[in-house]
Every structure is written in C-alpha cells, then in structure tokens.
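FYI, it's all coordinate maths here, none of it is from the lab. This one's a predicted model, so the numbers in the text were calculated from it and none came from an experiment. Cβ atoms are built from the backbone, for glycine too; each structure is taken alone.
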Structure 1
Amino acid sequence: MLGDLDYDFPEGIHAVGRLDHTSEGLLLLTTNKAVTRLLFKGDEKHKRTYLVQAYKEVSPETLHLLRTGISIKIAGNMDYITTPCDVKIVERPADLPRLVHELRADIPQTWMTMALTEGKFRQIRKMLQEAGHPCRRLIRVSIEDLQLGNLAAGEVRELTEEDFFTLLKIKNAVNLV
C-alpha cells in the first residue's frame, strides 16, 4: 500500500495501470487523470515489458505461439486471441532478489522478457497457463522508455512532468488536466 511507504505523496495521487497482488515492479503514480487514458485506453499503443519466470522449459513452438497470439479467456468467459508480442528467453538476472515463492534453481523453468501493447486482466499469466507453463514470477520492468532500473521495492523516483511524458512517449501532453 502506498500509505505504508515513507514518502509524502501529493493529494489526488493514483496508480497508472495496475499490478495484481502477486506481481511486482514498475508502478507509475500521477495526479494527472488523463495519463491512464492516454497510455492504456487511447488509439496509440504503448509497450509494457515484463520479466517472467515460467514453470518448465519453454519450447520454440510455445515461444512462437506466445509471440503470434494465443487464445485466453477474458471478462464474460469469452475467448480472446492475444495480439502479437515480443518474447525472448533470458537468463535470470543475478542481482534479482529471491522470493519465497520463486522456483528453486533445480526445478525446470524459463526466464523470459515479454513485451505487450495490450493489457487484458492477468494477460501474461493467462497466456502462460494456456501454454502449459504457469507463471511463477512477474515483474514489470518498463513502460515505453521509463525503466524500473535498479529501483528497489518501495523506493520512489520523482520525474519532471516533461521527462515523464517524454519517457512514456505521450504526445500533446501540454494541455492535459
């Protein structure tokens, strides 16, 4: 919870986008209510990148399926084919803190980066579950050019409004209220 952090947040602060309670990583906060609309509900797509730990070794065929679109269930129990996304297998970052629920190194697993331009509810988790590789850890590492970097859990980094909009690739932000 934001109230648990040792930081004096301005009145009217709210989160842009969402991270479910089992996810971690970059969370944007702003007092500008138009940012959510511009980033996630507008016509222009904005890329979000995640570091993902999946159960079992992911095959080239599964990578292709994740990259080109996979059927998941969305609100109303409707079938939905995800849009193409960028998926790459990576090594587990050496400086990433271990969590209690993280898979042990001796259990088959795959670390990947997944970059999406859409964000259905629990989309990455649903994609991996459908592919037979339950998601064990999900960390948002960037939204467009705004990077989590080495920011620790609970740490806050302030940006000027100009830098904020530039890094997020939001155009015409001058007159936003």
Structure 2
Amino acid sequence: MATYIPNYKKLYTEKVRPALMKSMGYKTIMQVPRIDKIVINQGLGVALNDKKFIEKGLEEITMIAGQKAVATVSKRDVSNFKLRKGRQIGVKVTLRGQRMYEFLERLISAAIPRIKDFNGLNTKFDGHGNYTLGIEEQIIFPEIELESVYKILGMNITFVTNTDSDEEAFALMKEFGFPFKKN
C-alpha cells in the first residue's frame, strides 16, 4: 500500500532542494535549508474580560491547523494590563512533518490569495533564518465559516528553519512560492 506524501513535501524533495543545491552551491542535501516547524500563535488579550475568546480561538486555530491547539498562559503579573500570572491569554499550535506541509500548501495556495489589498509579503527575517508572517484576519482561511466568527482577530505564523542565514531562508521561502514584495 502506498503511503501518503503531502504535495509540498514532494515539491521540496523534487524541485526546491535541487534548485537550492544548484543556486547556492551545496555539496550534499543535508546542507540545504528546510522548514523544521511552523508555529501559529494568536494573542487574545481581550480574553481577560471574556473567556469565550479562548474557547473560540482554540476552536478556530484547531480548524486552521488541522491539529489541536493549546492555550497559552501569562508568565508574570503586569498591573498596567490587569494581567495575573497563570491567566490564559492566547492560543498556539506547533506543526511539524506532514501537517506542516499540508498547512503550508493551504496557506500559499488558498489563504494568502484571499487577503484584501495584498501587495506581497514583507521580506524581513529575524536575523536567525526564521520568518514571521502577521495575518490580520483569520477569515482568509477557507476552513473558517464567516457566520461562526465571534470576532475578527489576527495571528502570527512563524516559519522556523534549520539555517541561521536569512539569505538561505529567503531563498528557501522564495522557492516554495511565497509571494514576497518586489524590491
């Protein structure tokens, strides 16, 4: 019986990796950068007043990611924000392996094209080869039904690579088809 391999994993092994080996001059495939994990994080500071935000956030991020999300809790007291240590203030999920590649495909082919007034993604990396993408509305994902949205909220999607070089990570993302702004 044939095992299932996500389309973007095939794309990486058949097109992205050979293209990067050729353009960057790597000697072995182990030198080629890859995406190790994708972290989806949604800060829900408004949840301090209404616990429904955490429940709806967990439900929506779970639908978007295809994997159960977990609530994040505050690490310390911050009196200016009326925040107490141990309170739930957000939702996150970490994707690896097949689910990561499936989410990446849905993001690039279905969600990003649905962004209003889209001019391309920012090309700013974190200096360690990782890229964070800010999404302003969760409704760009086809899994979210507009009628069931409690409140339109944003999220951060972080792509963690195995390289420390922003240039290598940028080349990797470009080969995957990320629609970056033209400089």
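Here mean count of other Cβ atoms within 10 Å over residues 96-103 was calculated and came to 17.8; which of the structures 1, 2 was it taken from?
Values: 1: 11.1; 2: 17.8.
Attributed to the structure labelled 2.
Quick one: helix-only ellipticity at 222 nm (-39500 (n - 2.57) for each DSSP H run of 4 or more, over all residues; to 500) came out at -3500 when computed from one of 1, 2, so which one is it?
Values: 1: -3500; 2: -7500.
Answer for the origin of the read-out: 1.
When relative contact order in percent (Cα under 8 Å, 6 or more apart) is calculated, the result is 27; to which of the structures 1, 2 does this value belong? It would help to have the intermediate numbers written out before the result.
Details: 1: 30; 2: 27.
Only structure 2 yields this read-out.
Given 53 as the derived value for percent of Cα pairs over 16 Å apart, for residues 104-167 alone, which of the supplied structures 1, 2 does it correspond to? Numbers along the way, then the final one.
Values: 1: 61; 2: 53.
Source structure: 2.
When percent of Cα pairs over 26 Å apart is compared over structures 1, 2, which one is greatest?
Numbers: 1: 34; 2: 38.
If we compare percent of Cα pairs over 26 Å apart over 1, 2, the biggest value is for 2.
When you work out distance in nm of label points 7 Å out along Cα→Cβ at positions 8 and 160 for each of the structures 1, 2, which one comes out largest? The partial results should precede the final answer.
Details: 1: 2.2; 2: 1.6.
Comparing 1, 2, the top value of distance in nm of label points 7 Å out along Cα→Cβ at positions 8 and 160 belongs to 1.
To test your reading of the models, identify which of 1, 2 gives 2.8 for distance in nm of label points 7 Å out along Cα→Cβ at positions 56 and 112 when calculated. Spell out each step's value before the answer.
On the way: 1: 1.3; 2: 2.8.
So the calculation was done on 2.
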